[in-house]
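In structure tokens below, several structures.
Just so you know, all these numbers are worked out from the coordinates, no wet-lab data involved. If you're wondering where the values come from, they're calculated on a predicted model, not measured in any experiment. Cβ atoms are built from the backbone, for glycine too; each structure is taken alone.
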Structure I
Amino acid sequence: MKQCFVISVFCFVFLSACSDPSGIARHHVGHDTVLKEKGHPVSESSRLDIAPITDTLAKRIYGWFNRNWVLYERKIKEKVQVFKYHIHSGESKLFFESSYPISKIVPNEEYSYFAVESKVKDQHSIVTILDEQGNILLKKLKNATQLDFTWSPYIDDQLLMIEYNPSMTAEVILVDVNDPTKEDILDVQPYIQWFKENSLAYLEWGNEPSFHAPVYLYLLDTKLKKSLLTNISVFASSKNYFMYITGNSSQGEQLPFHFFHKDHPDDMMEFRINKLYSNSEFIWVPPFDWLPSENMFITFSPKHRGMVHDYNQGFHLVAFELESGKQKVITEMAQSPDINCSTNSSMCLIGNRYEQLINIDNKKMYDLFIN
């Protein structure tokens with residue numbers, strides 16, 4: 001889910017402008033541990049049936065492992081176990097084990113590598129990079145209060161790692177999984193995403209706190225920077241498309257999302273949702289994500305306009321079709337929770353612990369926990 005990352009980066013920049021081990025997570029070498037969920041046979045005619053997780057020790061779902069599997073957390077005594085779970089058959093297999101709480105697990109677009117953040121204590125994080133078999137390719141203790149990860153959608157083994165330090169500074173580091181001991185520190189600011197194979201898009205924050213900033217491109221081969229857009233509050237980048245919301249969006253009754261294809265930047269598209277207002281220049285943006293397999297952008301639209309702090313009139317989960325420019329309603333929801341869409345299917349995880357799954361094609365919602 002992309003929107004929380006945007007907000008956390010803004011909070012970090014705002015605060016920094018105002019103020020100017022041993023127990024590493026361990027790989028579980030025995031991958032023969034399997035939990036069987038009974039009563040969920042699979043056939044081609046029932047591929048859309050979802051088997052809820054019946055494991056009473058399951059705490060939350062981290063996200064997708066691949067097209068038909070998710071990763072969920074299971075706590076036993078002092079250990080955190082990460083199981084991969086087949087959403088149709090109900091089969092579970094141990095993927096990874098840690099002695100410390102796990103904050104996030106972020107896969108690359110092909111689900112061949114996974115970046116993990118574990119927390120030792122408030123000002124220290126552990127970064128672990130795994131392959132799809134759960135083998136550890138890198139593990140390192142970081143003097144960081146938080147880590148964020150952004151995988152390249154163009155080169156599977158390239159990762160941007162953002163370290164937020166106790167001193168209220170941040171570093172953006174380019175990591176090559178094939179040579180994980182080498183870390184290339186980039187002269188850019190968070191928030192940052194991949195724009196193309198050899199370029200990154202980021203917000204060039206000024207010295208004063210602000211709710212918007214220009215977007216620049218950083219060219220990896222030459223280390224040059226060039227302006228892309230001005231007065232931007234939020235942006236998001238997929239493999240082929242770029243979305244942004246301008247600082248002017250605090251005006252008017254609707255919130256406009258602007259899109260362009262990266263190969264045709266002059267061909268602009270736009271769709272609008274009802275706006276929730278604040279008492280400042282802050283622009284409320286609902287959780288959103290890309291659904292690459294369907295060429296869609298998924299987000300929540302308030303049913304009515306209102307104020308952010310007391311709005312309670314419900315939302316529509318909506319999909320914007322990037323090729324046709326059409327918008328469609330998927331379902332109605334009381335809240336606008338976190339959302340995490342698969343990169344290679346038509347399904348999205350929804351909820352504060354991703355406890356529900358929705359199929360965008362048939363618009364059916366499924367509960368993933370029964371306990």
Structure II
Amino acid sequence: MATTRRGSFKDLNAFYVFGAFTVLVIHILGFFVQANNDYPGNYDLEALSLILLRFGRSLFIFGTGMLLFYWYKHKPMDWGTFWRKRWHNIIVPYIGWTGIYTFVKLQTFAPDVFFPTFFNSLFTGSSFYHLYYIPLFLQMNLLFMFTKGWLERHLKLPLLLIAFVLQTLVYVLFIHMPETGLLLDVNETSPLYMQALAHGYQSAQNYPYMYVFYFLLGAYAGLNPDRWRQFVKKHWVWACVICVGATLYLAHGFLVKTISYGEALNIFSPLYLVYTSSFILLFYPVSAWIGQTRLCGGWFAQLAKHNLAIYMVHPLILFLLESYVIFRLDWSTFALMLAMFVVTLPLSILVYTHKLPAWLKKRSADQTTEKEQPAYQTFHAG
């Protein structure tokens with residue numbers, strides 16, 4: 001890893017590709033688990049695979065923390081440029097796709113129906129079942145902006161351990177919250193702080209406090225890249241043991257029904273926190289090695305660039321396949337799953353790079369470049 005922070009950063013390419021693949025796979029599996037009566041298959045295997053692959057967003061948040069602190073470590077920040085890049089590359093496409101998904105859901109452009117839902121969805125990511133991650137990603141960037149200097153000075157391993165414990169305590173608090181009855185009668189007439197508490201409980205997955213440990217783990221890796229690589233190499237065997245042990249415990253608990261399906265799906269439980277953290281330690285050296293190989297490193301780098309395209313578009317492709325295509329095919333359930341994965345991946349990239357919001361993003365970026373930069377000046381976004 002280049003300590004000068006020049007050139008490309010290859011360690012996380014396979015991380016992001018694998019994370020995108022897991023998101024696509026669990027959305028395919030989720031459909032077939034729910035529609036098991038119509039598409040019979042091995043329910044236990046499908047459900048267990050879904051349970052064990054639900055760490056995609058945690059991988060992305062770890063990667064976000066690492067990249068932000070790796071590229072901007074101890075650099076003076078131009079926050080205007082920082083947010084303009086996110087406006088062109090993230091927010092503009094997000095607005096466009098929120099509009100598309102809002103229409104897909106409502107099937108109408110009637111202003112009194114479309115626009116209230118559209119504007120609400122912009123802030124909540126609720127236009128389709130997965131877009132909440134974009135507001136969450138932007139919140140993580142806000143967290144970076146407000147904590148960058150402090151974390152550069154104080155983020156050490158003991159702070160990570162404290163964050164891990166606090167993350168576990170948040171889960172315990174949320175698990176026992178219904179027993180208190182505190183939020184039982186909260187409604188629109190309740191005090192604002194009670195409404196905020198109820199919203200924070202009901203929509204916890206949309207906010208950074210449920211992912212702080214992964215973000216800080218990534219921040220530590222980005223601030224200390226060489227030390228991080230030595231750490232994961234030194235503890236790789238233990239990471240394997242813990243990851244395999246957590247996998248077997250989850251699988252056994254689900255299969256013998258000591259852990260319910262709903263409980264096993266909860267990625268915020270201490271068990272899943274250990275499972276995901278050990279997987280990060282286990283997979284990071286593999287991802288770094290892939291990034292350096294001539295055989296497939298370039299391929300992973302290219303595919304990683306389309307991560308946002310896969311994330312934004314794949315639910316639309318899956319929705320169309322589920323609604324209009326797969327029920328016409330007399331194929332096995334596994335064949336349908338495989339075909340949906342193979343078709344959705346390239347179609348997501350193709351649609352995203354040739355749709356109107358992408359054109360608007362490019363046009364907006366070109367206009368900004370022409371307006372703000374002299375013709376002789378080049379600009380590289382780090």
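A value of -24000 was derived for helix-only ellipticity at 222 nm (-39500 (n - 2.57) for each DSSP H run of 4 or more, over all residues; to 500); which structure in I, II was it taken from? Source structure for this number: II. Given a value of 0.95 for FRET efficiency 1/(1 + (r/R0)^6) of positions 89 and 313 (r between Cβ atoms, R0 = 25 Å, to 0.05), point me to the structure among I, II it was derived from. It was calculated from structure II. Taking -0.23, -0.41, -0.81, -1.33 as the value of log10 I(q)/I(0) by the Debye sum over Cα atoms at q = 0.06, 0.08, 0.11, 0.14 Å⁻¹ derived from one of the structures shown (I, II), identify that structure. Answer for the origin of the read-out: I. Computing log10 I(q)/I(0) by the Debye sum over Cα atoms at q = 0.11, 0.16, 0.19 Å⁻¹, for residues 113-264 alone gives -0.66, -1.22, -1.36 for which of I, II? Value -0.66, -1.22, -1.36 for log10 I(q)/I(0) by the Debye sum over Cα atoms at q = 0.11, 0.16, 0.19 Å⁻¹, for residues 113-264 alone corresponds to II out of I, II.
When Cα Rg over 2.2 N^0.38 Å, for residues 121-200 alone is computed for each of I, II, the one that comes out at 1.43 is II. Comparing structures I, II by mean count of other Cβ atoms within 10 Å over residues 153-160, which one has the largest value? Going through I, II one by one, mean count of other Cβ atoms within 10 Å over residues 153-160 is largest in I.
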